[in-house]
Structure 1
Amino acid sequence: METVTENPSYKLELTSSPHIHSRWSTQYAMWLVVISLIPAVITAVLIFEWYQLVIISVSIATAIGTESLIKYIRNRKLTINDGSGVITGLLLALILPPNFSLFGTVIGAVIAISLGKEVFGGLGYNIFNPALAGRAFLQASFPVAMTTWTIPNFAVDATTTATPLAAMKFDKIYTSFSPLFLGNIGGSIGETSALAVIIGGVFLIAMGVVNWRIPLSMLIGIVLFGGILWLIDPTKNPDPVFHIFSGGFLFGMFFMATDWVTSPITAKGMWIFGIGISLLVVLIRVYGGLPEGVMFSILFMNGFVPLINRFTQPKTFGAVK
């Protein structure tokens, strides 16, 4: 075998770590996430009818268009093929109310890409989850539209016009397990069916796209904190099972909190991150003025990720404390 000295045409390339390569790529992982969301899209159409596909298509197209325009203005390489824009648009659409206006959908997608991602420098640099940032903007700008829910196709009574969390918090009406599990309830486009979300989430964990520590820590946290309050006063506080299967907890647990960029990179940090999210979710749902708290809890903990990474760094081998 020839060496560098024997053949001067060979060049040595010095790069920083890491130097380990695998079959994984950003594009490969992003499209696996898209595949994992197919069950949620299918159930959304079955429960809330085909118009939800229009909302999803408009959200994805706007996200891709906004990202392309910003890249062009900044004279940066287009990265449409990596799938990050598609993911942002799809996730945003699935956490919107059914039959949401297309105008509002466009605004949310523009904000998610521009202020949620590109303003920080693009993919890999954003601090907050872009889809949740877009939804938070819509929640503040269009509070009525963002809390107007559609009656499911298989509704059995009028109480399904409200989300189970709202019915529990304001009317003390508890939804049974079966509608929560299958999705025959009021709620966001892709969050109502726990079964569809679990299928997609388990697929991502099995494929190694997301780290199992964050979902598991969130489950432990919701059972612990929700269970304590339920044991203290079961007449006023919902049980942990209701916390898990209602609202956007499962969707946030599998698809939002596990975002590579906005979640901790250390094993210990992931546990702190997930448990912290669940603590905030329970506090907001039980004591806050809003029935749901997953979005704000994840965004809040996103802001602490740099600190969590800093203080949970593993000890360097051979280092002396």
Structure 2
Amino acid sequence: MTASTGSAAYPSRPAERDAWILSRRGSQGSSAGRRLVSANRAYGAFVEDELDGDGVVRRVATILLTNRECPFRCLMCDLWQNTLAETVPAGAIAAQIDAALAELPAVDIIKLYNSGSFFDPRAIPPRDLPEIAARLRGFRRVIVECHPAFVGDDVGRFRDALKGQLEVAMGLETIHPEALERLNKRMTLESYARAADRLRELDVGIRAFVLVQPPFLPVAEAADWAVRSAEFAFDHGTGVVSLIPVRASNGALDALAQQGEFLPPRLATLEDAFDRSLALGRSRVFADTWDLKRFSTCPACFHAREQRLRTMNLTQRLMPRAGCATCHDT
């Protein structure tokens, strides 16, 4: 990244924003560049515990499918780093699922996350959906991710091809009007609400991703807006809200950070957002704990605070905050 490229102001028009974001991506193999992935294999697969809607902690398989990059250039996104430039060949996604499941322990809930929208025809060919559904008939719940713009007829057809419950995860991100527009997601609160209404009509579960401290949001109000966004999601039928602390390292956010336009959240901000969203008592709320250490500045209290968040994820019960005599960041 050149100095002039890095210092250019973030544009006001969407098309120019696309170019600004793309120009700040690193070269392939760099920390902010596209990684080498194959259409023949999912780029990740693992099993973890999650509290289900019936109050039981269950083992959940997550397969990170490899496919074409999302057409939207969201400012905060780093998922494009594990995508391809072209649509995968016919049958590739089913083969990825087969290979991943062969290496994972048996579970009855599965997440298929594909760095974009499961129902984007340029990411996963629609003709492959019946074959994919056939692989998933043994699961009691199937969770996929999708931009509201792609919530259409394929959702109902895929639901009908499954034996278990379908759940769609959508990125609500934030209900702060200026911040949402500037994230370049090409989505409004109205379009999100329409997609949520459609999913409810189809009897499809809804999971919402809410960002904690996205760019263009007053830092002092970050937890407030996360809680308000969770409330909006619940008002529109969401059964799960996942709180995602915003991470840099995608090129674009790093440039904004250099310009003073973005500051990653403190661990305490995520804790505040989680505590208050959970206290709403509306439905399940999870704090994303992946790479959590990057938000902590105090090794003395980090592990206790991390364990608290993990325990609250699995119990959905508020616990006392872990005090720290070293940093006092509670």
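Each value in this text was obtained by applying a stated rule to the coordinates, not by laboratory testing. These numbers come from a predicted model, not from an experiment.
Structural remarks
- Read-out volume of the Cα convex hull per residue in Å³, computed value 134, structure in 1, 2: 2
- Which entry (1, 2) yields the derived value -10000 for helix-only ellipticity at 222 nm (-39500 (n - 2.57) for each DSSP H run of 4 or more, over all residues; to 500): 2
- Structure responsible for 32, 18, 9, with Cα extents along the principal axes in Å, for residues 216-255 alone calculated and labels 1, 2 on offer: 1
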